[in-house]
Structure P
Amino acid sequence: MGAVRLLGVAAVGYGLGGVSTADLACRLATGGTVDLRTTGSGNPGAANAMRVLGWGWGYSILGADIAKGALACVVGSSLGGPNGCHLGGAAAVVGHCFPVASGFRGGKGVAASVGQCLVTFPAYFPIDLAVATLTSFGPWRRRAYGAIALSSTLWVASGVLWWQKGWSNWWGPPPSVALPLASAVSSAVILSRFIAAQRALTSAGPGRSAG
């Protein structure tokens, strides 16, 4: 894949990831009077939206974020083949977490990475989905960093295993070194957001959720 096409795939993936579905939902639900970055946990994501806007809006944001991660992979594949598929997905996670339009203050990237995994690593997707769901809601929320670290390790390690063994990847691209590399990039970005959120939670003191 040429450098120009590589940059094009990365730009498209980043742009798709940077579309803030949480901001769009807030505008529709409240007329722009609510900003998830300053309300609830301060995270513009599905979990915080569920608390602030309601379950319907929260699940809509969750679905849209998964969809944009998957779409970035599909578009990347059409532009750059299997490597473009992986690059588009990783770029979408980066765009979701650090969107230029929002001053690089985005979400945590878990839902976008679920969409990435669905397209690029479907053989691992059931595990990824289960862990993402577990760490997004319920009593695990305050221990999310440890669970995400474990999930990320499993995602990357499984990518290496599938690549080395040449195992079936269902409808995804044939396993290659791009599989663990892209998952490592996404995992590093997501972990950085969870670390930042944990630091902010510690600074804020008790009474604020990490979701």
Structure Q
Amino acid sequence: MNSIIINDKEIFPSKVVCIGRNYIEHIKELNNETPEKPVFFFKPNSSISNKLIFPKDYESCHYEAEISFLIEENKITAVAFGLDLTLREVQSELKKKGLPWERAKAFNNSAVFSHFVSFNGDISKLEVELSINGELRQKGGVELMIYKPNQIIEELLSFSSFEDGDILMTGTPKGVGEFKPKDVFIGKIIYENEILCEQRFDVL
């Protein structure tokens, strides 16, 4: 099974719980409707990676930077920078046909994470930031989310469950787009204007 790292310890999540359409400006940039309830989708353990690998056999792939949390005993215990990779053209075709998104969202190496950092502070003060090749592409925080992390956890528990060590990805702010092999990503999680974690990813 694939793993994540927190405090030099290896953890094997059973799944990644993801939220779509959780930032108003991102909803607008993709011309989607604002949901009345959180939009959930899951990524399997096989999607988890600490390397940013462009999916072979595809010409286009989109990045989506997200504040990502480690869940233990149904509570947030750590935070990391995460990337939800999306085959946007595939997703658009599936949506047109009313079909599930797994082919566009749940492929191998489609959930990319930095190391995780233990966290017990004020969740509302967290921000995510992504630069690609030295250019700021995405920046947004919990205050801009439609559904806050603890609301998402409560909603998930109304119909499913977390295993200890599972990951919650909380949606992406505006600024998503295509990337290419050899691009250089710098992902940051910021807390009260200080960098909580930062990681470089060279696209393979």
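Laboratory data are not the source of any read-out in this text; all were calculated from the coordinates shown. Fair warning: this is a prediction, and the values are worked out from it, not measured in the lab. Cβ atoms are built from the backbone, for glycine too; each structure is taken alone.
Between structures P, Q, where is distance in nm of label points 7 Å out along Cα→Cβ at positions 128 and 176 highest?
Top value of distance in nm of label points 7 Å out along Cα→Cβ at positions 128 and 176 goes to structure P.
Taking 30 as the value of relative contact order in percent (Cα under 8 Å, 6 or more apart) derived from one of the structures shown (P, Q), identify that structure.
Numbers: P: 21; Q: 30.
Structure Q accounts for this read-out.
When helix-only ellipticity at 222 nm (-39500 (n - 2.57) for each DSSP H run of 4 or more, over all residues; to 500) is calculated, the result is -3500; to which of the structures P, Q does this value belong?
Answer for the origin of the read-out: Q.
Where does the value 21.5 come from, among P, Q, when mean count of other Cβ atoms within 10 Å over residues 104-111 is the thing being computed?
Matching structure: Q.
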